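Just so it is clear, none of the values below were taken in a lab; they were calculated from the coordinates. Predicted model only: the values in this text are computed from it and were never measured. Cβ atoms are built from the backbone, for glycine too; each structure is taken alone.
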Structure 1
Amino acid sequence: MPHTVLDLAAARRWAVTARALLTEARERIDSLNVFPVPDGDTGTNMFLTVDGALDVIRGQHEVTGAPLRLDQGLALLARGMLLSARGNSGVILSQLARGMSEAVADAGPGVHEIAPEVLAEAFERAADVAWAGVSRPVEGTILSVASGAAAGARAAAVPGATSHDVALAALESARAALARTPEQLPRLAQAGVVDAGGAGLVLVVEALESVLADRPHEGLGDLAGWWEQGPVEVPPRRPAEGCEAGDGAYEVMYLVQGSDPERAHHLQTHLLRIGSSVLVVGGPREWRVHVHLDDPAAAVEAGSLSGRVEQVAITALEVSAGPAGLDSGRQAPPAAPARHAPLGVVACAPGDGIGALLAHAGAEVVHSGARARASTGQLLGAARAVRADTVVVLPNDHDTILAAEAAARAAAEEGLDVRVLPTRAAVQGLAAMAVCDLGGEVETTLLAMADAAASVSYGSLTEAANDGPTPVGDCRTGQWLGLVSGEIVVVDDQLARAVRHVLAALAEAAPHDPELLTVIAGRDAEEHELDGAVAAWSRRHRDVEVHRVDGGQRTFRWLIGME
């Protein structure tokens, strides 16, 4: 069988092939959702992680001053995967690229191709890092598939083996591990599916095996020509004559496609901290960027956290210059606030109403919800934009916690103090912000926020997206599902009965007598449809204050918090 070596060109083809396979399979992977709740987005998260990584590489490639070595290219791929990672599955997937990058880096800068034993080491590092990064790892998930791939790769890395031999063994073992996931997780067996994240990981390993087997994917006729070409030449780095101190040695201009005003604001605020002569103008989805600074790559990476970077132009400054050629009369995001507080907050919001409440309390808001979860890079960009000594991130979603933690680690490498308070629901984030004192003593405030979040029991109501089994019996499409702490506790034809069940379960789960009930309406909620059930519950709990919020979230018709 013909095969090729795993050099930088092959690594490029692997990334593009993985994107193509995930493009084809993303909806099928999403449909492997164990519960019939319409928030399954594992395939989407994994696709966006790989797709976004290629966009990050595209931007950074244009500021590289010389052709990339293998270790540099893999480091760039790992960085792109990290910044683009969405959801737990995307973050874990990014560890495969990280493991490969670290294994090659340890082999030395003169390495031009990945040896079989180094590839096996990469799979093992990826599995180890993934397991270590999850606070409560569970067998029968993408973690088990990662371990299976690593075991297969290591067993195949014998004298005389090729990198393709290792990749093929990893693929076969990963497929076998995926097939075992229903045996390891009863809920998968009950639903008759395999683990969605594991299925996505198998596709990524399959992409590597096909590249090393010299078996190109049909959709790769336009293989990343911008990546195969030589990099754009950057003018030699030297002090800029005639520039005022702090102006920066380079002028960087580019176009950001697909960014919204929120992310453009984060970009502008960060650029104001690292450069001068900053303009971010345009909107609502296309922005022209101009900045003077000493490190062009930092400016382009910041842009890639906002959207797709194109038309990069870098000029070595010799005289002081303004941002010529930009239409400064177009709409621009608001300028960054001048404050510098001891503590700042980045908070994820699944809807505009929730976002408005969090912003009013002083948080820098990142909109994030099912099928559109915030990436590690977006959270990092928001943290960079906060003018505070310490920044705490509130993910407000169980599937965004790993991305938030990855953003905190990346921020630490830049010297930023970013913490994560692992809130698993928007109502927990709102409770934390209610006691947040941005000007107070940081550690005392963080403890108060953690206590407030922990005091909240959270539930939700939505309609079943499809027929399927649940822990409380089978459901039919369109029936009401009531969840408490992310687990389905009731299936009912009537919303009122489902609400009463959820309220009773929340009260039972609360460690103390409840004092506040928060009811958050989603985008599709009808104004008075919960009034009867909530009023009946309130008559039996007269000491509990009821707070109603128009949240605007998409997936869950109603969110409920009890504290």
Structure 2
Amino acid sequence: MRRTWTWHFNLPPERLWPVLADTNRFNEAMGLPPYALEETPQANGTVLRRGHGKAAGFTLAWEEKPYEWIHGRHFRQSRVFTKGPFRRFGPVFDIEPEGDGSKVSYALEWEPLTFVGRLFGKRLAEQAGGAVGKRVLEAVAFVKGERPTVFDLPPPELPEGGRARAAALAEAIDRSPYGNGLGRRLTDYVLTGMAADLAHLKPKLLAREFGVEQRPAVEACLAGVRAGLLTMKWDLLCTNCRGAKLTTSALSELPRGAHCPSCNIDYDRDFERNVELAFAPAPAIRPLMAGGFCLSGPMATPHVPVQLLLEPGERRTVSLDLPAGHYRLRTLHPGASVDVEHDGGGFPGLRITAAGVEALSAGAAGTIEFVNEASFELAALVEDRTWTRDALTAPEVISLQVFRDLFAEATLRPGDEAAVGQVALLFSDLRGSTALYERVGDAVAYNIVREHFAFLAGIVRDHDGAVVKTIGDAVMASFGDPAHAVKAALATQARIADFNRTHGGEGTDRHLAIKLGVHCGASVMVNLNDRLDYFGSTVNMAARLQGESEGGDIVLSRAVADDPAVKPLLAGVPSREETVALKGFAAPIGFVRLRP
């Protein structure tokens, strides 16, 4: 049986899809309880997912089938029940372009299991569809800017004194140098936001919600942890489905690998690719129920533009025009996958076998062919490999000054280490600092050096970096992006030039010259002297390059100077290419010397 509701809106599908396909939020808004799934591996490598719960007064037990969707156009989901009024029940959602607007269709499909299902199935479907329709209109009004929130929801139940505690914590966050004036907004979000958004609060998404840059949002969240408003959730994501299958509250508790019951695979820890920091409300402020309101909808994995559930032998062609980018073809069960570098136009199809996925020749532009040649039902998908853009990865966090200042004790376990594919390291040193002490005296020189440390730390923070350590008058700083390191280096020399203009030119007692070297590459992150540090040839190279600096200049390795994001920064800056033999390196090293 099927019942369909249809609406017409003067907004294009790409505006409507993000809110109307967010099944997790929709289910919460409709008052459905969160649930968990029991996942049982099968002999063929697939996983049987069973759920149980209550809804509309019925006790339910079901097998949860994977969602199907085509980004911006369609999704459907079906549950096969063993307990409850229906044998099958699920939504089918479609958006079609209609001039400058869209035609939106929502259907419920059901098959009765019991007498109650046969007698009252239509009425229950009408009630469910009416509730969905109300939420659809609210969501579209939000997209149009006609209402401040997506849904009208009753206020959440808070612990006694929770609101008063939150108000005090908002003030504590704003007093922190890392609160960035976001304490009140952050606490209001925690107190009134949807549980679907708060269970894994992502700072990069929060930044978009607040209309601020990413770094202030990350800093405010970490300040919120320090104040007691939030807790940290270090997620070890499955390398296949990207789900958070293991979560710890401390970096030191992260194991080197985990098992994903959803994909039936073991996977390793990779700090750059599958360790993400998210946040959640502290239970004393806003306790959240365990589970999710929808565990596998389209917006749960927004990096997957298409996912289909195919019967054995089924062949299906979908209409979807994917932009150029980096993609992967895979299934939801263990097996081979295929990486695709897509330049636009026709996109390769997928042939699914019991061993995994093989790529077919590209078809017509705007279509993708799926073929299941396995002997069992499988879900196949195309995913965007740049999925980490909304994830706050471990290297990003550790390269921020706020993390090192507020959580200096947050280190790896003794003897543990983590490989980092790329980190940009800046080394600085004051030229002639010994002579400075002789010229102006110990007390004055000490204050000048302290001032230099303070403005260097400020510049590093402003460019999304962190001071790893100081060594005498030298500083070692890390950055996730080499362009940020170069910007910090340029800003440092500009600041030194201003200092010298204020205190007198070269030859005066207080004239300063700072030596800077920048290099980027792979490194190993270790626990050294109870703090996170870097070790390896990248560190050695950056230190050696700083030694080649004459003061007032910046020495960049070729790896940094040739970075696509760095090249525009060097335009108009006087530079010279040089080569030098460096201690510890067999071949002469080429570098670029900047004289800003």
Structure 3
Amino acid sequence: MREKQWLTKPKITTEFLAKFPEINPVVLQLLYNRGLTNQEKIDQFLNPDYGQDLLDPFLFNQMEKAVKRILEAIVKKEKIVVYGDYDADGVCSSAVMVEALKNLRAQVDVYIPFRETEGYGLNASAANDLAEKGTNLVITVDCGISNKKEVDVLNQKGVDVIITDHHHQPLEIPSAYAIINPNLNEEKYPFRSLAGCGVAFKVVQGLVKHHKNFSVKQLPEGFEKWLLDLVAIGTIADIQPLLEENRVLVKWGLVVLNQTKRLGILKLIEKMNNNLTTLDEKSVSWQITPRLNAAGRLNHASFAYQLLITEEVSQAEKMAEEINKTNQQRQQLTDKINFEAKQIIGEVKNQKILVVVGDGWPIGVVGLVAGRLTDEFNLPSLVISRNNGEITGSARSIAEFNVIEAIQKADQLLSRYGGHSQAAGFTLKNEKALKEFTKIMIKLANDSLGDLKLAPSLEIETQVKLAEVDWHFFEELKKFMPYGEKNPKPIFLATDLAVVEAKTVGQDNKHLRLMVKEESGAIKKTIGFGFGHWCDKLRIGDKLDLIFEVDVNEWNGNRELQLKIIDLKLKN
């Protein structure tokens, strides 16, 4: 593992400090690091208000058109199909849209493609099938923006398509009846970082606002708020920035999630951890999300969708148990393929991108393997599988390399693709296209990253004194929750600390328990998970610099502040 670069954020100016004298300087630095530089932004961040801080859905260019078409379809009893995606964001988006439409008494079905045979987004076979079954309106959620041909097929067969998506704009935009996507170049909606479920929720907000003007079943006041548990899960799962509108949706979504009546989620929580009393962004990210994703990776994502909507206790119990088992299988399979991929890659020397091709690797786990490779080597990674007669891959990237823009430059070699700057999926036309695609991606990575030193880095919020880290400081940090993309859990730097005590703890002595003291005399207890190997390097009195998070250690009803070691360096 390469040594990490320590990067400290630029220090706030004395002028900025003077502007907000009532705010703790460390807290002010954290706000500044997140681009919150005026009173309005700071207030919105620290106290996200559901009533005031959500944007008007009709700021979307085509929201009026989309909402009117949907409500007219309900009045005319037209057949509507919500076409979803197979990841956690996709199934949550599907459930959000379908639940709203059913409550309006729409004639609605859901269609979630099978990852292994149908791939991401709309596909021609499904489009033809939906048309033949008398569908009048298709509403895509978390997909559709890259499906010009398939939308053309539906149009030709007299089926209207409303696309709700958030993925990168393709070279050709589909000729849909309406498109709701904050990431279109021409879109005026002010916030571009909604997840698929966030976009679906904005459509629901639009339906709630306008449905009173149509002869549809009237929704109870505040109906849409009870969908926020799904919006929170999908937004966290899709690793969207937890700032601005997403912060409001997730903050209040977690409140709803902790009161959820969804039997499937309640049963899933039981399977995860019987001692879990509060669901936060961490439990969503590390426990709920992988289980929902596992269904679409190894089986069919409709299983996860059904788990979210079921109203039968026995079915919820059975499905939660099945999804839990599937997640365990997914973990084992990912480990196996990760090992095989690393064997194929061999020694990583001067590569600027990792490209690995395997036979028969399940499409559902290649993205996870790509993510692991990128995390380990700090390089963009493409993991590609020849499977069922198709050549399909997933890409993961680093901040310095926009992988979807790179893939777009090889558009002519692909039968379909889609994604974001840091993660994408694609299907190649044939074996010849694979060779050419690999060459293009390697060249683009070399051109873009050739002169850069790509060492992994840690972004430190600011330097602090240990004496500052008390319960009041911890309470101030809690105001920054929920943590997530663009609002990470803060990590701090403390320097010139003396080692007071060092010992290993835990199974196989994997972890480090370290007591450190600063010049002020303040002594703090720290824990370094996976840092047990450091114990032999440390002597009492040694000086070191420490990067840490502030945590709470709870046992037998006791609570104490604890610094969690992120990295450390001995001083000469």
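Overview of results
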read-out	value
Computed 2.0 for distance in nm of label points 7 Å out along Cα→Cβ at positions 166 and 414 - originating structure among 1, 2, 3	3
With helix-only ellipticity at 222 nm (-39500 (n - 2.57) for each DSSP H run of 4 or more, over all residues; to 500) derived as -12000, matching label from 1, 2, 3	3
For 40, 33, 19 (semi-axes √(5λ) of the Cα gyration tensor in Å, calculated) the corresponding structure among 1, 2, 3	1
Source structure (of 1, 2, 3) for distance in nm of label points 7 Å out along Cα→Cβ at positions 118 and 526, computed value 7.4	2
